[in-house]
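Laboratory data are not the source of any read-out in this text; all were calculated from the coordinates shown. The model shown is predicted, which means the values in this text are computed figures rather than measured ones. Cβ atoms are built from the backbone, for glycine too; each structure is taken alone.
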Structure I
Amino acid sequence: MRRRLTARQAIAAVTDDFAESGTPPGAEIPADGPLSWSGYADARARATARTGEEESVVHGLGTVGGRPCVLVSFEFGFLGGSLGQRTGDLLEAAYGTALTRRLPLVSIVATGGSRMQEGMIALTQLQRVARASARLRAAGLPQFAVVRDPTTGGGWATLGAGADVILALPGAQIGFAGSRVRPVDADPSAYTAEGQLAAGQIDAVVHADELPRTLGRWLGALGAAGVGESGVPAPVPDALAATGLPATGWDAVRQARDSARPRAGAYLDAYFDDLLPLSGDRCGGTDPGLLCGFGVRGGRPIAYVAQCGTATRPAGYRTAARVIRLADRLGVPVLTLIDTPGAANDAEAERAGAGAAIADAFAAIAEARVPVTTLVIGEGGSGGALALAAPENTYVTPDSYFSVIAPELAAAILKRTPDAVHATADQLRLRPQDLVELGVARGIAAPETTAADG
């Protein structure tokens, strides 16, 4: 059986240094707790003797990859890392330190949930954590969770699932229901880190030896987010193909659909010095055709949402909206790359709430206080593309088009014969130069240069 790290060992495994904070003053608690649960004091004493800890949480100030942060680490050996009234005092103090010092919060979580021996008093600690977490969000401070084995119950539903970025160790048991309370016929894979990643509930599964570097990269990108250049838009990427402007509308469609055309992955690699992907819509879905996350360019964080040429699914729009809103809260500008024939319109997409997901993406862009920059790098298919485009700050590449609808579908709706598709493409005025003339796009990006107006 794999040995479980103690709270302090887990901290030491990721930090450069750490200074524990003292226990904050709190209400006087009877020896056997607020419920006078017989034997509770003895159980706590045994837990202290076994672990050397007075409670299930250790917290303090530390650095990861040279970046300062507030750290919280759960001691699972202390009554299963459960949350009680004193745990709530410690957690609230940690959040308060992060707020006062304006530092990101890193939670290293391993817990079985709320402490039964304290009953509803224990359960209400989750409300304290939720309030403290909300204050950090309102202050524009990021929260990171490292989810260890096991992380269940209220600890998962607050510090874990409530974090902005969720990293999990391989094989970790994760879920609101612990192993002893879930249905006997439940699929065990749904309660693993890998299962939660596939379901869009966490951002990445990270091996223990990679965790310090990964966490340090995240802190380096977002640890000082919202400071300095938050009002400066992300620069427009250079076009990656040396393609001339299309002569006809159908030429524009053909160039955008060329299988050899550069795709989102190539644009992101050329644009950023470091990429930190985020995954999942937190509603049970992922979309492999949409890349989201934060990148670092010239030492500056920029959020990205990039379509990969496929029909974008509801989970993709919800993930995009999540990332855009996080960037907005942290004061980080956003770059979107448009490349889709349109939103997915199959029955599964409709059942998954395609309309609501697209509406939410439109709203996230519309509500953003940080600048959003858009580059259309391929197909711009209808509202499925427009939902992620920045009003008045959209650029196009020479090998792209943007249209109210695909020309084939437009011809079909207008009851035209198939040989009228090319002429319909011309009428739609979907070429890059048409889009600039119409005022839909601000300019055309060129290779090795910034986007040029006109």
Structure II
Amino acid sequence: MRRTRTALRGAAAALTAAGAVTVPLAAATPAHAGTGQVAYQCQIFGTKFDYNATVTVTAPASAKVGDEVTVEADFSDLPGVAPLPVNKWTTSGSLTVSGAQSGSVSIAVPERVGPIPAYGAVPIGKATGKLTLTTPGEVKLAPAALSILADAGAQATIACTPKSAPGPLAAIDVATGGPGVSVAPGTIHQGGAITLTGAGWEPGAVDVALCDSNGTECKAEDLTDVSASVGADGKLTGSATIAEEAAPGARTIVVTQGAVSKSVALTVTEKTPPPTGQCADKPVGQCGEQKINLTVNGGPLTMSQQPGEVDLTPITLNGTEQTATGDLRQVEVVDARGGSTGWSLTGTLTDFSSAAGTKISAGNLSWTPACTAGPGASAVTPGSAGPLDDTTAATLCSAPDGAGQIVGGTYTAGAALNLKVPPATGAGQYTAILTLTLS
């Protein structure tokens, strides 16, 4: 069978924030930065290695509730583990948010271009992200997981996880400000539930809508089971379900209270089909399926044979019919077509002739075919024993049509040869040509 070879993509597992993603712009004070050491354990394919990173986290020293602030994490170089030069790479990860506000925030480094030599250290650099502040008080930031998608001729993902929870390296003093809103999770499938939080609102009711990415075109039917309100402390709490029919893609949650309207970005994905097969009776989070595709390309129908000539046993004339014997050179048939059509290997033989011009008829040679199917091959049938001819083809081996089943594999064919030499035969060296045809 002709074999076809497939390339591994690795694909990077993007790390997304478990907390809020928001739109409003920030008005914050100058940045506060802290540096520390983080012991990561990283893995690329089946290989694990340590990455003792020096990380500097930078964030505004102070801001207000509702502000969207830029946070940064500057990482030291990743140890060189790639056996090939790295042409380009991108980095994504997250920072843990704790204190007055909890969750995480996504950070990323734009694509960087090498090449980095084989086993050379890979610069990570400064990863940035946006955090919406929802609660007054001290909000702390600590390094969390990291993922590097490297291109070294083929893509590979390096996933790094802290061996223990790092301590905060930066903090933001969040003061009460204008209203703010956040949504969790930031990415949700059709039919999934979201929660809303926020601060700085007036006590009472609010309206919640799912709109397009610009926050303008809103459809009431895109959200169901909406429940949202503001308590006496100005904190917003709420929940809603994304409708099964809601359009997937980049969307916006818009919260309105009187003349005040705030929005937060939300990504809606297509709903994952319910578990099937062996996962049908198991919890969604504990069993998953992956569809694996394979393309099988059909190949040719071919034959080959052992090199050399067939030498029959010599005979000595004694006035009676003599018999010369021998064996056909082994023939190999490969059927790699991947279909249900059979094949036939046949032979024709010329008369035996000598340099002196004397002949022995082709019909004096008989064969007894033998055929063997290789491992996993479909059935093969040897032809009938009998004489050969110079015009009518005799079957050496054949594989019948599959009748709905696939025919194919590797086969060997041969035959025992038996030549009757008449008493009145001229002495000399005789030669005949056997022609084998595969069709």
Structure III
Amino acid sequence: MTQDMYTPREHQAKIEASLARFSVLVCHRRFGKTVLSVNQLIRAARKTDRTDWRGAYIAPLYRQAKTVVWDELKRYCGLGLDNCTVKFNETELRADFENGSRIRLFGANNPDSLRGMYLDGVVFDEVAQMPHRVWTEVIRPALSDRKGWALFIGTPRGKNALYEIWEKAKLDPDWFTAMYRASETGIIHPDELSASGREMSPEEYEQEFECSFTAAIRGAYFGQLMSDADRDGRVTSVLQDPSMPVHTAWDLGMSDSTSIWFIQAKPGGTYAVIDYYEANGEGLDHYAKVLDQKGYKYGMHIAPHDIRVRELGTGKSRLEVSRSLGIRFDIAPNIPVQDGINAVRTILPSCWFDEKKCALGIEALRHYRRSFNDRTANFSTRPVHDWTSHAVDGFRYFAVGFRQPESGHRASKTSNDYNPFGRSHGRS
């Protein structure tokens, strides 16, 4: 099968006739959005007049791109047919066309690996599982000088990157948006939908087949607690108190992301979570500069226990390197992950979050979840390791590692009754 033999379904054909430079498709499971988007890239690669056209297909994880998309890309390019002129690089997951165009697959779990390139067309698949900054900080600039296009596709998983892009796109006349619910498309037989509805929870069904952004996130550890924070007005604008120290809690990545939370412990056992920072592939000197640039008066710096591990290249631990940079860490106790998760649950009702500065960290807390074991049909005792992990791990180290200097203060479970920041609970 070649790309020219691809026959779009009715809804796919309507989409292809309506796509703008930037488009967002929110679709139910089994809609065919991956096939549609793969063929959009192939068609653009073949029809371009540029000899250096570049396209990208970005999945949440690199292995997802390889498992879900790579075979589809090769199939619709005509692999195995006598007239196939496309060459495939298995190592780089790259398709090279005879006219000089290229399509390459990437994972959003390492966004900084995407920096420095230019792109003419890009597809974001399962946007709900990606950090929003992959689009705003990395890919959008890569499209600018060549006026490239972007297609976002996905099924909701709460209010995250897909939701944010969807909501903004609906208000922008230059964007195309469309939502396709299973009850409306007729792609899945009604009997099959009924059977799925009996086997799934109502929230799961609404999310996967009816494209609900408000359905509960399956297996979320802190979903209800973060909803409570929204309801109580504790996700708002939170000012730093310059008279009080700012404590930091870190998850230190080696080849992946490092996250830092900035938190003030208030009288009465409440916590002002005033800032959050995350970056990828940077050394400790970078984060020392970030601390300086923030300009806060610091208290404790809390790090995971593995900061003591010596690196093979230098023979020094990151604890030693950080001390040379003027950062003296307190080490969080090495306790089971589940105990740390329970500690986070204990302090979340006492936390106030700055909704702008902590936006990425807040979304991570909302979407951090247990994995589902298909073999046993039960949730695993272990959390999913994805883009949420670094932020939540850093917050977990704060929950287990911070000790209030003033004795006798315990986290109040009714902190919404007391607003330490001098503003009303509700949002304006």
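Looking at distance in nm of label points 7 Å out along Cα→Cβ at positions 194 and 354 for structures I, II, III, the greatest value goes to II. Suppose Cα extents along the principal axes in Å works out to 126, 51, 34; of I, II, III, which structure was it derived from? This value belongs to structure II.
Here distance in nm of label points 7 Å out along Cα→Cβ at positions 234 and 266 was calculated and came to 1.9; which of the structures I, II, III was it taken from? For distance in nm of label points 7 Å out along Cα→Cβ at positions 234 and 266, the value 1.9 is produced by structure I.
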